Structure I
Amino acid sequence: MYDVILIRFGEIALKGENRHEFMQQLVKNIKNTIATTGDFSIKKTHGRIYIFPKKEQSEEIIARLKNLPGIVSFSPAISTKADFAMIKEKALTIFKREVANFPTTFKVETKRADKNFPIKSPQVSSKLGAHILENINAEQENKLTVDVHQPEQMLNVEIRRGKAYLFTRTIAGPGGLPVYSTGRGLLLLSGGIDSPVAGWLGMKRGLAIDAVYFHTFPYTGERAKEKVKELTKILSKYCGRIFLHVVHFTEIQRAINEDCPERYTVTMMRRLMYRVANKIAADNHHQVLLNGESLGQVASQTLESIISTDDAADLPVLRPLITMNKNEIINLAKKIGTYQTSIQPYEDCCTVFVPDKPVTRPSLQVARNAEANLNVAQLVEEAIAKTEIIKVESPL
């Protein structure tokens, strides 16, 4: 029944001279997201993006747009010429189709961006409301009333450049910036709750991400690896494609366990993770690393630990969760759909060779000295050589 989908964007509109670049990227992402749904056309204006699909495509397109960073909200709508008689006809049509449960309350809200339209917004809303009330109640035995404060149903009308758009639904998108608009990042992805949320927040700020997972076979099994692949697939719904680098980390962890101070095992493990990530990032043009650390959440997330591990990173390390508490992170994980997968009880490499009392405030110099005991270049080279690269795509 819809012939257009109105897409709203937020902070993109404030980007000044760079605005067109963000708009172009969002339009490109929209086209890629709905490419397999069939024929459609897209038009962009100063305040909106319009998709004109085939009618039978609308619901599939709606399902895909919900996940696309850069979109604040969108509405499937009926369009007509900016003629009040035609608007009245379309208003009654869409209201009858969309509102099935009576009794109910409603409100009409109008935005008149086209000031050449002769009737002002309050009058449009008032006249349309009276028209709907009169016609619906003639059929429904006075089961429809107006409530301008807390209506159960909304009919929205936007009048722009000689056209009117009518809709009853406003569907939320993730907001933020379009993926690929701010750069490329490599996410250190574990099987836990935190790191997938960090990846999603990075994408919401316009980063295109790939992921690296450190697999300690046989100490961690194939189910742990499959769990991370599933998390990657969920994240790919927000960007379309992620390359997952599965690093065989076993020999590195054995070397750390044998040649480094026991209490520094966790610190050294994270330093070597960054050493491997440095190489992957350099080979794939990533500009930053991301992880799911939150300050003070566990022993490896003190300031001293962060300093000692960042020392091994060649690139800036982004921590989108750094000030969040666990409940805030869990709520986001549930929102983006990763939580139920993350809590599956399959251990990752962070649970292997962990001492009973890991150092919580490691010395940077001690960490550097411990790393000097390892043949880092060889360990990293061998791990990279065994790395499995998995292309993970989602239809969005």
Structure II
Amino acid sequence: MPNTEPFVIVGGGLAGAKAAETLRGEGYEGPLVLVAAEPENPYERPPLSKGYLLGTAEREKARVHDAGWYAANDVDLRTGVRATGLDPAGHHLTLDTGKELAFAKLLLATGSSARRLPVPGAELDGVRYLRTLADSDRLLDDLSGGGRNVVVVGGGWIGLEVAAAARTYGNAVTIVEPQPTPLHAVLGAEMGEVFARLHRGQGVDVRTGTGVREFRGADSVTSVVTDGGEELPADVVVVGVGAVPNTDLATSGGLDVDNGVVADAALRTSAADVFAAGDIASAFHPLYDRHVRVEHWANALNQGPAAARSMLGQDVSYERVPYFFTDQYDLGMEYSGLGGRGDTVVCRGNPDDGEFIAFWTADGRVTAGMNVNVWDVTDPIQELIRSQRQVEPDRLADPDTPLEELAS
């Protein structure tokens, strides 16, 4: 007899919603359930620290689909419901409603959660994190009036984008970052300093080489104490110190978990009929010949559909070059690839001029590229990375040498 159990997707973010769209688009006509822990229809996360937080985009613009899409496409969307247990062998989930949900095939797209800062005062009102649409609602309310002292803990992408929004609204902003520069772990010292200069040029007090000892206040935060004992006034604190993949459900089902849910290039986990996509997937990447976990928007956008096709039995090998973007003040940036700590940085153009491309190279091969206020170059940069050709640094740096020529 044909299997009448549904395909189930756990996770109401971009990866899960795009997987549902792809299943229907590829002709799957069986029952389809999308379980979303938040009481929101699926949405994308970039607007939370970009357009919506800046007040340039409406809240509903963050939605992956319009409100009627799920019913129109016969997707059983269950918002505000959390999956708490997984039995891969028995092919069923336990939900926090107390019910069990059987599945024929399952996609885990549970995303990640903001890493918490374990210091005294961390529970004070006014100490914010940014991971959900509700978090962005609160921050928009905090920042949009201007005139407040805002301390951002962490100089990563989220921290810098929040700092830019806070400064744009006219708040006094301080960034506290323990590394020598913002984005030091991702971009290294030279390119991290580009972003430090950007924010300092906008009046942000960027303090590097120091962490946070505690938050002070009665009921609400009033100051931040650094490792050096300096007390910074704070009406609002935004903590952006990374994210943790939500792997509890996978662990409960005995799946292989190692910096995320371990999956092969087809996004199949260690359990039959269970797949993983998005922030939680530590998937084997043929280009890098190792498992890679990527938390950025483009990965969710593309990996969710790839997992859906794999669920349908199609031949899938997910090997896209990692990609992300940021917008801060008048700086727009796209980054492709995976640069390493020991890589050499080669610049095409002068970073001080505000328009340039930076390449990370190892053994003469490009591992990553970052274009700043230079557009329509992502495709050739990614092709250059995929080609793994050795390129002379002088040719990389020469603006008269077409990027397409270097990859061919």
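Just a few scattered comments:
- When percent of Cα pairs over 30 Å apart is computed across structures I, II, the figure 46 traces back to II.
- With relative contact order in percent (Cα under 8 Å, 6 or more apart) derived as 14, matching label from I, II: II
- Among I, II, which structure scores highest (criterion: FRET efficiency 1/(1 + (r/R0)^6) of positions 68 and 156 (r between Cβ atoms, R0 = 25 Å, to 0.05)): I
- Given -7000 for helix-only ellipticity at 222 nm (-39500 (n - 2.57) for each DSSP H run of 4 or more, over all residues; to 500), calculated: source structure among I, II: II
- Distance in nm of label points 7 Å out along Cα→Cβ at positions 108 and 356 derived as 7.6 - corresponding label from I, II: I
All of the numbers you see were taken from the coordinates with simple rules; none came from a lab. Bear in mind that the values here come from a model prediction, so they are computed numbers and not experimental data. Cβ atoms are built from the backbone, for glycine too; each structure is taken alone.
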